[in-house]
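Each structure below appears as C-alpha cells.
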Structure 1
Amino acid sequence: MAMHASKLRGREQVAHGTMAFHLDKPAGFQFKPGQAIDVVLLESPAGDAQNARHTFSIVSAPFENQLAIATRMRDSAFKRTLGALPVGARIAIEGPSGSLTLHNDRARPAVFIAGGIGITPFMSIVRQAAHDRLHQQLVLLYSNRRPEDAAYLAELQELERHNADFRLIATMTLMSSSSQPWTGSQGLIDAALVKRATDALIKPIYYLAGPPGMVEAMRQTLNDARIDDDDIRSEEFYGY
C-alpha cells in the first residue's frame, strides 16, 4: 500500500465520546466506499513506533474533497496524541485497504448491520449511494445504547428522507440512561428484528461491522436463519 502525506484539517464531536477527524485528501488518492486507511502519526506517542499507527474505516465518500475518520476516544497513547494534534499538523496515511465494499449486483439488496462505531464504513457507502442516486435497496440496522451514543444518526435520518432506496432501522439498548427522547426501536438487533427488516427483500447480502462479540453474535443469528456464509461479509472493530 502507498504512503501519502496529509494534514489534519479539523475535528468535531459526532456522538458522546466519539470524534470525527477531517484530513487532507492527497492528490490522486482513490478508494471504494467501505474501505479503510492507516493513520500514521509522524511523532510516535510515548516514543513507541507501534503506537503511531491505527487503522480506521473512511467515513467520507469518494466524491468528497476531504477524508474523514471517526473513533471512540479511548484512553490510548495513539488517541491521546491524535486528539491533541493542532489543526494543520502533518500526518501520513497508508491505504486504502479492506474489502467491506458494496457488491456489484444492483438487483441484490444490501443489509448493513452496525454496532456503535461500526457505522463508519457504512456511512461512506450510504453517502456515495445518495450522491450517485444509486437504484439499489439498502437497509441499515444500527444499534447503540442511547441516541447520544449514535454517531451520524441525524444525517442517516436525513439520508433516509431523501433516498427512497435507503431504509434506516435504529435501535437503542439502554434508554433508561438517556436524557434524550426516542420513539424508535429499542433492544438488541435480534432474529425477529432482522426478519422484519428483510422479509420483503430478495436474496440480500449482509454486511456486519462492530465489536467482535457483536459481529460473532450476528453471524450466528444469520446462520440460524439459514443465511449462507457466502452472503455474509464482516469486519470486526478492535480497540474502539
Structure 2
Amino acid sequence: MNTLYITGAGVSAESGIPTFRGEDGFWTIGSRNYTPMEMATRQMYTHNPVEFLSWYYHRFATYRHHDPNDVHYWLADKNLITQNIDGLDGKAGNQDYIAIHGRLDQMTLFHQQGDDVDTHTTPWDNVDESDLEHSLLELFNIDKGHQQPEINKSLKPYVLLFDEYYTELYRISEAQQRMLEADRMVFMGTSFSVNITQMALEIAITQGIPIEIVDPNPVEIPYQKTSYHRMKASDFIKTED
C-alpha cells in the first residue's frame, strides 16, 4: 500500500519545539510591535528586515540544534510531506521528504516568486548574538544603510510566508502528485489550518482515498472514509509496528 504521511507541528513537539498555536506557539507569540501574522510575511521582510529576521531568529533558529524524536526516525523511510521547517526529518535520515513550507537550515536568493533559484545552507552559527541586528543583515546580504533586501542580490530564509504562494521551489507539483498516487493518507499532528492540508483533503475526497488522523484532539473531518487515532504520534507508531 502506498501510504502518504503528512505531518505538522505536533510531531516535533516531543523534540521540544513549540507547536504553532499552543500557549508558547510560534504564531501565538509575536514581536514587541507586531503579531505573528504580521511578522511572517514577505511584506514585513521587504520593508522591515531587521524586525523580521530578529523575530525569525529567536522564534525558529534558536531551535536548530534540537534532535529528532522517535516519530521522525520511524518516518525516515516513509513517503512524507511535512509542514515543519525544523529539518528534523532530514536529520533522522529521510532523504526524499518534501518540506512543503521550506527549511530552517537553508536560504535562497531573494527573488520574485516563481523564479528558479537554488537553496543554500544558512550559516546560523556565524550570527553574533551580541550584535544581532547587524549580524543578521550581514548574513542575509542586506545593506546596513538602506536596510531593505534587494531582489536578486540579498538572501531570504527558505520559508513560505503567509503572503506567498506554493511554487516549484517548495516542490508543490511533486507534492500534489504524491497525493494523487496515494492509497492512504495519514495526517499526524496537524491542525488542518494551512493550505497544503486542505489541498490533500480535497484530493483524498475527490479520489476516494481513505484518510487517518493522528492527534490527541483531532479535527473532525466531514468525510466518510476518515479514521481517528486519538493519541500522540509517538503512541501511534507503536500500533503500526
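The numbers here are math on the coordinates, done by the rules we state, and not lab data. Just so we're clear, the structure is a prediction, and the values are computed from it rather than from any experiment. Cβ atoms are built from the backbone, for glycine too; each structure is taken alone.
Quick look at the values:
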quantity: Parent structure of the calculated result 0.4, given that distance in nm of label points 7 Å out along Cα→Cβ at positions 43 and 163 is the read-out and 1, 2 the choices; calculated: 2
quantity: Which entry (1, 2) yields the derived value 20.4 for mean count of other Cβ atoms within 10 Å over residues 75-82; calculated: 2
quantity: Which of 1, 2 yields 1.8 [distance in nm of label points 7 Å out along Cα→Cβ at positions 11 and 227, calculated]; calculated: 2
